[in-house]
Structure I
Amino acid sequence: MNQSQPQSQVVEVNLERLERIRDVLAMISLGEFNPDQHLIPLENDDAFSSFEETINLFARQLHASVHENEQSIRKLDVARRELEEKLSTIERQRLAIRDLSTPIIELWEDVLTLPIVGVVDTQRSLEMTERLLHRISQGKARCAIIDITGVEVVDTSTANHFVKMVNAARLLGTYCVVTGISPVIAQTLTQIGVDLRDVKTLGSLRDGLKECFMYLRNHTAHRAFESNGR
């Protein structure tokens, strides 16, 4: 017994309805679709109208998803800018704290001092050396005093940092002394075998300033003698 086969339904669709679908898809592809303006009007009650309704549903859902994505992107952009501002503020604060923790002071004409307080690690030593050399090159200072009265701990690593700092200043032609060597620090350096024979060390900042005055006076007199000899 042969079963009857379902017959396919043929729906005639005028060109205007097809063009409406084409226009909706075009607006979607251009990113200009607006559900308040561009939905397909459902003016017919036939089999093709369900397809038109499906297109409208797809267009509305796609528009909603795009809108949500755009809002998420805007929120992420705002959060990114806020994070960049916070990081910039933190960096400015870090630089301000660094400047406060290692100020470079002009004690006298041609004489700078770097009073160091707290713990000196490798990173801080590099920053201090960089700032000291920059300041020396800016002002052409002929003498620099590194005062370690406020340094909490002086071990082999810390002492080597100071030696490198002094040598770097010497390369720029600056006479450099280290002050604030207390009896306890002197005994500690002796016990751990740190060699500071090539570094001029003094007990107080006043002694360091006197030493710099003597150096400048002798240096000036030496240059004057050389000029007269010529």
Structure II
Amino acid sequence: MESLEQVIGHTFRDPALLQLALTHGSVGYETHRTHSDNQRLEFLGDAVLQLTLSHLLYQRLPQADEGVLTQARAQLVSTKALARIARRISLGSYLHMGRGEEANGGRDRESTLADALEAVAGAIHLDSGANAAHQFAERLFAEDLEALSRGPLDANPKGQLQELIQSVGVEPPLYEIVGAEGPDHAKNFIAAVSWQGTQLGRGTGRSKKDAEVAAAQTALINPALRELLRTTREQPNEQNRKS
């Protein structure tokens, strides 16, 4: 665990907290015994990251309004973003999980990695307080925070997608919640956005709204959207040539 502590920049006074943060619920399920896992720490860590990242964004984006700050935070704490950071520090290799979960790819599952990262944040908060948790977030989210500081943020990707589509047609994009994963207290919703029968993006979020926003963000950078917009614009010209 010392190598992980070096990466996250925190040495635990109580190593058992880190061990608990890295214990997946499948351990108890597989052994059919009562076994502590990281779900409670995940619940705490979610709130810890929300607060620390809100503080960091408030400091780093002094000209941003509430909408932009809210969207920036949603980007940072999305399941995909948290999993990306977890992979960056090889967090999956430290997880303690059941054999079945591991055989099914649990060590690299986005939701599992995101939950574990939140649990580590919660464990640090319990171990050494808010300041230590703040330093943890500042260290691990440094690249993402810098990226947000360099360029403007679209606080309304759903609105941007709507405007693009309305510029060539009247049929709006269709959002659908296609799934959910995780425990009830920290459920991640999965949304898909489609237009003219083509799925343009999928996204995950802690609420249905956040999941739809994430799906719109994915759609905006999907080359299929640009191709669909181009062919839709050309359809009137094709019909004129045939007539």
### Query
Given that distance in nm of label points 7 Å out along Cα→Cβ at positions 137 and 193, derived from a single structure, equals 3.7, which label among I, II identifies that structure?
I
### Query
With helix-only ellipticity at 222 nm (-39500 (n - 2.57) for each DSSP H run of 4 or more, over all residues; to 500) derived from the coordinates and found to be -19000, which of I, II does the value describe?
II
### Of the structures I, II, the one that 127, 50, 28 was derived from, the read-out being Cα extents along the principal axes in Å
I
#### Entry: Origin of the value 2.6, where distance in nm of label points 7 Å out along Cα→Cβ at positions 201 and 217 was derived from one of I, II
I
### Task
Match the computed value 13 of relative contact order in percent (Cα under 8 Å, 6 or more apart) to one of the structures I, II, and report its label.
I
#### Entry: Computed 0.25 for FRET efficiency 1/(1 + (r/R0)^6) of positions 25 and 145 (r between Cβ atoms, R0 = 25 Å, to 0.05) - originating structure among I, II
II
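No value in this document is a laboratory result; all are computed from the given coordinates. Treat the numbers as computed from the prediction; the structure is a model and nothing was measured. Cβ atoms are built from the backbone, for glycine too; each structure is taken alone.
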